[in-house]
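Scrolling down, you'll hit the structures one after another.
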Structure P
């Protein structure tokens, strides 16, 4: 399993806009076969998004789809490119269950 984390700075209101359009974004991302999950965290400066996928290419595809959707539908919201990281998940905890990936 892989994940990417994107930090959007200088984009106040981004998390709220993503929330209000989440059905459309989710539909677009579910096209990716290895898509697992997408989270949006509201921050003081904008938002942080976390994408999970079965493989690195699944995460990259989901990110490409989301970025494309944002550029087309919210061009004035994001002022700067996000800082981002992508990597393999090696340990995950869900509730009381620890999972080695």
Structure Q
């Protein structure tokens, strides 16, 4: 299983949310995932607007890292959307690698 490292929050609820979403998103490809790093930031401090950033880097075996970033006014939504995108991108990378391996590229 891969390790998920979350930086930028001390909220247990947000840490649990990030871990749950990313574990679920990457479970199908867990054999090829080495490490997941999540950086959470409030870009504008207390001001309103789309300023909550979730930056995710996924280190994958024998491939370049997958990097996804989402910005929203709600950090939970930013994490959820970034996890959904990570699932799509890692899946696409995996499918391309398998197609190339089996001569279907």
Original post:
A value of -10000 was derived for helix-only ellipticity at 222 nm (-39500 (n - 2.57) for each DSSP H run of 4 or more, over all residues; to 500); which structure in P, Q was it taken from?
Top reply: P
Subject >> For 41 (relative contact order in percent (Cα under 8 Å, 6 or more apart), calculated) the corresponding structure among P, Q >> reply: P
**OP:** Output the label of whichever structure in P, Q has the greatest value of distance in nm of label points 7 Å out along Cα→Cβ at positions 4 and 76.
**Re:** P
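Read-outs throughout are calculated quantities, based only on the coordinates presented, and are distinct from any laboratory measurement. Since the structure is predicted, the reported quantities are computational estimates derived from the model, not experimental observations. Cβ atoms are built from the backbone, for glycine too; each structure is taken alone.
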